[in-house]
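Got some structures for you, see below.
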Structure 1
Amino acid sequence: MTVLNVTGLKEGAKIAEPEADGTFSKSRGGTEQMMEGLKLRLPSDLLDQFHIICSRVRWTDKNRPNILWLHDTWDDPESQHLKDEEKRKRFKKLVFVSHYQQMTYNLGLGVPYHDGIVLQNAIEPIEDHEKPDTAECVNLIYHTTPHRGLELLIPVFEHLVNIQKNNIHLDVFSSFEIYGWGQRDEQYKAVLDKCKSHPNITYHGYQPNNVIREALKKAHIYAYPNIWPETSGISVIEAMSAGCQIVCPNFAALPETTANFAMMYNWDEDVNRHANLFANVLNTAINIQQDQGVKNKLAFQKQYTDNFYNWNLRANQWYGFLKGLEK
């Protein structure tokens, strides 16, 4: 299937100066969600014994053990200090959000495995629910920032609308406003305008997480032609918990995060080849939505996700990790 030529994909944006713990005061991104979730679930007297920094180091505490909780890619400028063994000694431990991420820090920056530990991301499982009837319409969703593949998704979706004879709909929840940096959306104005004008697309902009969780209950497919090297992917985890079929490439941490449940295709550096690969797999995913085998797989996917990625499990792991570091 030849889709079209896709050009001009943008790279990701840098966001504002971080707080002392590495999070951003106006952001509701994944890093901030994880820090907030940890603070809600662990005893404050235990957390107070440590200085936990998310990705971006501005200072280290001389009176408490410093823990660097890494969410960024190994080649991010903010991570380059970890090449230096002496600078790594400032941290009691490095925490990675995936085994893939730890491996890249080892290969790219020479960070020894014994300096770190993997504690994967977590969510509150999405409640059991009934999906809308796919015989009437197959609902697709994209619920992450524009730079992760929206410019590739929209022309592919426009193409598939014709093939599927308008039996598909796409909800787009995407804006840099999630980081408190809405002006960055201007860089993606052309693709966002298409989202707003297409009759089969509903553009929602930025919405709080509880709204997205409700939207995921109505979605059948998370259409995610990812072009940004995820170190984990909380949007994917939530979609898996919601029983959505994930269509994504085998790029960065996505194979690990999706645990073989995704309809996954080989990532391609060439944007046009990528678009065609994605279109073929997405079209197949739409066509098999009523297959009982798919329904069985998605039920198993939800069970796995809700057990493996839930906050109760992860908070207990963090608790044991921190207790083991106590003086």
Structure 2
Amino acid sequence: MKIPNLVRFGFLLLSMAACSFCFAQTYTMTDLGVISGMDYSVGRGINASAQTTGASGMNDSYVAHVFVNTNGVFTDEGTLGGETGIGNGINASGQVAGYSTNAKTYRAFISNGDSIIDIGDLGGGSAVAYAINDSGQVVGSAVTADGSNHPFLYSNGQMIDLGTLGSPKGTDWWNSAQGINNSGVVTGTSYDAQGNFFGFVWSNGKMTKIGTLGGPWSQAYAINNNGQVTGIAYTKNGNTHAFLMSANGKLKNLGSIGGKFGSTWGYGINDAGVVVGQGTFLDTYHAFVYRGKKIQDLNKLVPKRSGWTLLEARGINNGGQIICTGMRSDGTEHAFLLTPR
């Protein structure tokens, strides 16, 4: 039977659509370099405009400064007076949240475009910040007056203690808020009364425990605007794998990039549910991306013979651009921006 050209063309379109899922997304690599006078840089946060943040420092000292990179140009935002600072998150306005040393200890900060500003603590003298949303709300971990670590939400100039899942004092060093979306929903990790740690989602004053992948523990690192969460969870055989949690609380095991016993950590997620992070590969660390129901080593999706190994991916925006840290064979580390081809 003769097939009409229009029908034949329809079959071709369907075949092309199906095959589009067979081809891996590839990326260009942009080396963000270092702050002038520094030796290395590490990438931590990215916003919708591909502004990035992290730290750039000296290999032979503790000196590291917070940076913002805009269209390839570094802005050195310095520290809070101490030697070390790092930007962990950046919002649509270019505000950065992170932590820095002052003369005595670690302090959480938010930037105002010109400098970084200490946002206080929960009574114990120290705090660190990990994420910021487009409203300028910041989350992190702070020491309380009794010496415990608690996750916090900084909003409208006030630091709010989010509480815990019941952790007893002395087993609370991982109590921390790690991610926040534009609705003010927070995710992080807390110990429970039995001394086990779990990821959590906090919303409207209520903290809800995230489950595991069959093992005893979990940790959560990032949340998108649809309520999906990523992090790590233990499997029943003792492995740690990155997960993608749907808004209904169900965890999907994202697997590994280094064989049956490889570990993965999910560090960033965009609104399409694309996850980026880090995995073990042949006794080294490699950055990964999870999209289209498949986890892939990012080193296989960038130009070959670049001279760099991408060690970890910390953030991804809704355009699919990724902030990474790569290492050269001589040990030099630079932050990289990956852009979909």
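Computed from the coordinates by the stated procedures, all read-outs in this text should not be read as laboratory data. No experiment lies behind these values; they were computed from the predicted model shown. Cβ atoms are built from the backbone, for glycine too; each structure is taken alone.
Here are the numbers for this structure:
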quantity	calculated
Among 1, 2, structure where helix-only ellipticity at 222 nm (-39500 (n - 2.57) for each DSSP H run of 4 or more, over all residues; to 500) as derived comes to -1500	2
Answer label among 1, 2 for the case where Rg and Dmax of the Cα atoms in Å, calculated from the coordinates, equals 20.8, 84	2
Read-out FRET efficiency 1/(1 + (r/R0)^6) of positions 36 and 260 (r between Cβ atoms, R0 = 41 Å, to 0.05), computed value 0.85, structure in 1, 2	1
Test item: relative contact order in percent (Cα under 8 Å, 6 or more apart) calculated as 20, pick one of 1, 2	1
Source structure (of 1, 2) for FRET efficiency 1/(1 + (r/R0)^6) of positions 52 and 292 (r between Cβ atoms, R0 = 35 Å, to 0.05), computed value 0.15	1
Value 1.0, calculated as distance in nm of label points 7 Å out along Cα→Cβ at positions 116 and 132, assigned to which of 1, 2	2
Read-out mean count of other Cβ atoms within 10 Å over residues 156-163, computed value 14.4, structure in 1, 2	2
